[in-house]
Structure P
Amino acid sequence: MAKKIRVLMAKPGLDGHDRGAKVVARALRDAGMEVIYTGLRQSPEDIVEAAIQEDVDAIGLSSLSGAHMALFPEVVKVLKKRGAGDILVVAGGIIPDDDIPKLKKAGIKAVFGPGTPLADIVAFFRSSAK
């Protein structure tokens with residue numbers, strides 16, 4: 001049996017809306033992945049610490065607050081600083097199209113916006129998280 005993909009779902013910053021993150025977490029779990037949800041208002045350092053402790057393959061970040069340009073790249077930086085730069089980082093939420101190339105340049109491997117089919121998100125994690 002293949003190793004289960006382990007995904008940490010996190011809500012960095014002060015954003016208090018987590019319905020989308022929970023929907024994606026459930027879809028990943030229903031697809032056979034192990035999902036750890038950190039809850040609301042996590043710092044980049046808290047997210048990275050949890051990812052390392054839980055030995056995850058990927059981190060899913062969600063933001064609706066507009067702080068994604070500061071918080072998401074910071075998660076990638078802290079991962080690298082902690083020697084865990086091989087953990088896949090994926091983003092979702094309300095992210096303007098103009099910010100997506102900047103996030104990808106900062107190390108975010110994919111960005112999923114509202115309305116992305118859950119099957120597409122699951123397929124991305126399956127093909128990219130090893």
Structure Q
Amino acid sequence: MDYKLELRFQELVKELEKDFGGGLELDTILLLIGVQELGKGYKEFSKDEKVNLMHIAICTILEPYGIYKYLANDDDGWPHFEKVKNIPAISNKDQEHLLKEAVINYFEENEYVKPMTAGAEEEE
């Protein structure tokens with residue numbers, strides 16, 4: 001995995017853990033994004049709802065890549081997306097890389113974290 005990307009992702013995790021507690025992994029962060037995008041605040045979600053929240057997150061973070069397109073919210077307020085194009089067949093490692101990159105971009109675009117400046121990872 002790209003070393004710089006992994007460093008950026010770990011920095012993001014540290015920031016999120018300040019608000020949400022330790023032990024956050026990619027799946028948990030996707031769930032947080034789904035809850036944010038649903039916009040109904042925190043509540044207890046069923047297992048099926050959690051799967052749907054993760055789907056919302058994946059569609060949301062991959063929308064800038066042209067993979068999904070937001071359509072509308074249904075009567076219950078859940079967002080729906082259309083798949084615009086398929087992701088080329090890539091390895092699990094490359095899928096994880098893509099998702100981490102998209103998660104970082106999501107939090108930067110929503111100004112939760114500042115974009116990492118070029119060369120910052122090389123400072124001592």
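Have a look at P, Q and say which one yields -17500 for helix-only ellipticity at 222 nm (-39500 (n - 2.57) for each DSSP H run of 4 or more, over all residues; to 500), as calculated. Clearly, the read-out refers to Q. Suppose you compute P(r) over Cα pairs in 5 Å bins from 0, in percent for every structure in P, Q: which one lands on 2, 12, 25, 26, 22, 11, 2, 0, 0? The read-out was computed on structure P. When Cα extents along the principal axes in Å, for residues 41-96 alone is computed across structures P, Q, the figure 34, 24, 16 traces back to Q. Of the structures labelled P, Q, which one yields 0.45 when FRET efficiency 1/(1 + (r/R0)^6) of positions 33 and 65 (r between Cβ atoms, R0 = 25 Å, to 0.05) is computed from its coordinates? Considering all the candidates, the number was obtained from P.
Just so you know, all these numbers are worked out from the coordinates, no wet-lab data involved. What you see is a predicted model; the values in this text were computed from it and never measured. Cβ atoms are built from the backbone, for glycine too; each structure is taken alone.
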